[in-house]
Structure I
Amino acid sequence: MIQGVICGKGGQGVITLNAMIGTLAANMGIPAVSAETHGMAMRGGSVATYIKIGECLSAAVAEGAADFIISLTKDEALRNINFIKKDGVLIVDTDQPFDLTGVKIFSLPASDIAEREFGGRIYGGQVLLGIFLGCFDGIDTAKALEILKTAPKISIAAIEYGVKYAQTH
């Protein structure tokens with residue numbers, strides 16, 4: 001089972017990213033369950049979603065148990081850092097340095113890269129999704145990319161960028 005937290009601010013696509021990962025898992029024949037919490041129900045409020053991929057009974061993720069955190073901002077990564085386990089993976093959309101002992105960190109300005117390379121900041125989450133797909137050996141990346149090609153409003157190039165980034169860093 002892989003469990004994690006996806007977080008950011010309202011309007012950044014946190015819930016969409018969670019849904020993409022859950023739907024992708026389901027389409028690959030892997031059970032997944034997720035839940036969400038949000039602060040103010042407005043653009044810019046804190047949003048965190050929780051997801052478990054594999055056999056499980058609930059989406060609840062205990063402190064210190066998350067295999068990964070995907071964060072669309074550095075401040076939300078810090079707000080949710082208590083969930084990551086010592087050998088977990090932290091994927092953060094930021095150009096600022098991020099240091100956390102015992103955790104594999106992928107820190108890059110994904111939204112800026114997406115705007116420059118793929119035509120819009122909206123694809124920043126898909127760069128981060130690609131990094132996620134490239135991080136875990138239990139995920140068949142080629143199969144995932146084939147499934148994702150059928151999704152609307154997606155940039156396979158942005159996801160492939162993230163996969164390559166994960167595999168080279």
Structure II
Amino acid sequence: MAVYKEIVTKAVIGKGKKTSVSSCNITPEITPDTVLGCWVINHEFNGRNNGGSVNVTGGFDVNVWYSYDNNTKTSVATDHFNYSENMNLKLKNDSKLTNTSEIIVRSLKQPTVTDVKIENGQVSMNVEKELGIEIVGDTMVKVSVEEDEDEYEIIEDDVTKEDMEKIDEEVKEEYLD
């Protein structure tokens with residue numbers, strides 16, 4: 001019959017990912033003729049427990065390179081955008097999200113600008129990103145334990161009692177001479 005012991009350890013108790021699209025608008029100082037490029041930098045984020053779900057807050061900067069003055073000059077407009085997303089994750093083995101749970105958020109796909117348009121002097125775009133979340137918390141693992149432990153083997157010395165007495169006599173003679 002197998003005997004089991006329960007070990008409490010830290011492990012991933014929930015994991016999920018979410019792709020989201022944010023609409024962003026930038027109004028440059030000068031009315032743009034053409035958008036020449038857009039890029040997202042300085043993406044920062046973190047996750048917190050929000051009553052059993054994960055709330056991810058973050059932000060990023062969007063740079064828009066555009067031409068103006070009948071496409072004879074260029075400039076760059078920059079703006080910062082914040083976001084907040086609530087995510088419900090299914091946890092494994094009836095685990096619970098607690099204040100001691102560790103929330104790890106990773107950017108699986110860096111924010112990327114899609115679908116850029118110029119409307120009424122304003123640059124409108126969508127920013128797509130994908131975030132991955134892991135919840136690390138306490139969980140129990142059952143392991144099988146063997147009851148029978150091997151007995152210690154008795155180790156016999158190779159030196160006999162007579163050999164020890166003989167060595168003692170030789171040492172005494174050497175030091176007394």
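Here, each number is a calculation from the coordinates, and none is a lab measurement. What you are looking at is a predicted structure, and each value in this text was computed from that prediction instead of being measured. Cβ atoms are built from the backbone, for glycine too; each structure is taken alone.
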Quick one: relative contact order in percent (Cα under 8 Å, 6 or more apart) came out at 33 when computed from one of I, II, so which one is it? II
Thinking only about mean count of other Cβ atoms within 10 Å over residues 3-10, which of I, II has the largest value? I
Among the shown structures I, II, from which was the value 2, 9, 19, 24, 23, 15, 6, 1, 0 of P(r) over Cα pairs in 5 Å bins from 0, in percent calculated? I
Parent structure of the calculated result 3.1, given that distance in nm of label points 7 Å out along Cα→Cβ at positions 35 and 107 is the read-out and I, II the choices: I
Across I, II, distance in nm of label points 7 Å out along Cα→Cβ at positions 83 and 139 reaches its greatest value in structure II
Among the shown structures I, II, from which was the value -3000 of helix-only ellipticity at 222 nm (-39500 (n - 2.57) for each DSSP H run of 4 or more, over all residues; to 500) calculated? II
Re mean projected area of the Cα convex hull in nm², for residues 51-130 alone: value 5.6 computed from one entry in I, II; matching entry is structure I
Check the numbers for mean count of other Cβ atoms within 10 Å over residues 75-82 across I, II and tell me which is largest. I
